[in-house]
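Each structure below appears as structure tokens.
The numbers here are math on the coordinates, done by the rules we state, and not lab data. Since this is a predicted model, take the numbers as computed values, not measurements.
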Structure P
Amino acid sequence: MTEGGWTFAKVSSEWQPVCMDALPRIPGRPCSMASALQLVGERWSLLTIREILLGNRRFDEIARNTGAPRDRIAARLKALQSAGVVERRQYQDRPARFEYFLTPAGRELQPVLQALMLWGDRWARDDRPLVLEHDCGHELNPAWVCRHCGREIHGRDLTQKVQNPDWTLAGPATSE
């Protein structure tokens, strides 16, 4: 299935979220962003996910298109599989060969990678090596929209509410 320039496949296995207790504790502010970066924030992980989104599911394709050393890609694929982001499926018996597919958690990273690509187009490159076109026929120009009211969201529209009693927006809460 292709959607917005990215390729998806139905993943047949039962997927469960990664157990956060198995990950090393992150120092500093408790933060979902830090936890996400601990799972997928390494450069080769994101480029591996990009390649699978683009329909390149075999190890050789992923290694070639990321430019990463083969041992790094092997380690990233293993870590992404352990984290529940990718699933490995055998497509050949002798020798055993595998393809990699995104789990629901992996597919949810698509807008993150699109945002990074658009940011890179604007701030990190002079050219645009890949353009995403929506099925309406126009180039992708995403907006963050509130599902409740339908209005576009800007940073000034948001209020941060710290959910951990040991922290404030400024840092650790001090006990008096």
Structure Q
Amino acid sequence: MTMLYVCKICGEPYIGRSEPDDCPFCGAPKTYLRPVEDFSKLWDSELSEQEKKDIETVLKLEVNATAYYKDVADKQEKYSKYNRLYKQLTRVEQEHAELASKFLGIDLPELVGEESKGSIEKDLQRTHELESHAVELYTEFLGNAENENVKHFFVALTHAEKGHEEIVGKDLKT
């Protein structure tokens, strides 16, 4: 039976016969996809000073990654493997930036960041570095979090960034 699901993390809807393995919008694990009736805004939360500081750092990292990945995608042959990879990475990282903005109660800032490094090999290496750094930081931020909604946010982000790290790491080995 086809159902309408909503991601508990990003709030985006998904129509399907069952939940996908991960949210196609923010990369949250399947456990966060719920029937639409069960949705509530995760970001309507009171933040501690530390949580606010950590989410501000998330916003900076995700804005940079979004701009960088878009630049890489735009420099690849349209519909090529790396154009598709970086286009999807751009979408997910932008969703993360939008979520951080929602938690902070601010508009999404202009998406400005690094430029591509001049070769796909260098861009894959830089992407792996960015994703690995995000996993480390978000794991630390999860430990800092007191609010349950903020904890869910960091669990989901860490899961998504580990997936990005894994897929990019496969291409670095070939």
Structure R
Amino acid sequence: MVDLTAYRGRRNVVVWFSRGFTCPFCRAHTDGVRTGYAELKAADTEVIQVAPNLLDAARRYFGPTPLPFPFICDPDKRLYAVYGLGERGALEATKTAVVSFAHAFTHGDTTNQIRGAYFDVLNRNFLRRLHHHASSALDQGMFLVDKEGVVRHRTIVGPIDPMPAGDELAQLARQHCGDLTPAR
């Protein structure tokens, strides 16, 4: 379990709501955050990625190569609702699924696409997970929370729109949070 208040007074936090490892665009962004993670750490900033994946599926997907930052599974999308992120409906979900699969298959990411879908859909929750993937096109959101727990910047985009990379997130943290170390 990750507690956002545990970072208060210690680190800025980027809370990133993604579509998870079943989305090729999100996987690419995750890789970008992983690549820029040292720069984020230098900016005194942690990343917490929230995704609508199942915990067991995430453990199987990431397996021997875990992320250097927390990955929170929110299959019921409750945290998305708390942060005001919505779903765009079945029509957008269908379009997003076609674009995502086509992108993965035409950009050399077929194995990860099939692997992610297999782990997240083909399990004891098959019908529920199939319904989730067929009917939801979640907004993505990035919330930059300073050391005092104040949201200093937010970005909300569509399901397959680009998000800032790791180095860009570090720059945003420096720009919006600066050195807000609390006086002791």
Check the numbers for relative contact order in percent (Cα under 8 Å, 6 or more apart) across P, Q, R and tell me which is largest.
-> R
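Which one of P, Q, R has helix-only ellipticity at 222 nm (-39500 (n - 2.57) for each DSSP H run of 4 or more, over all residues; to 500), as calculated from the coordinates, equal to -10000?
Answer for the origin of the read-out: P.
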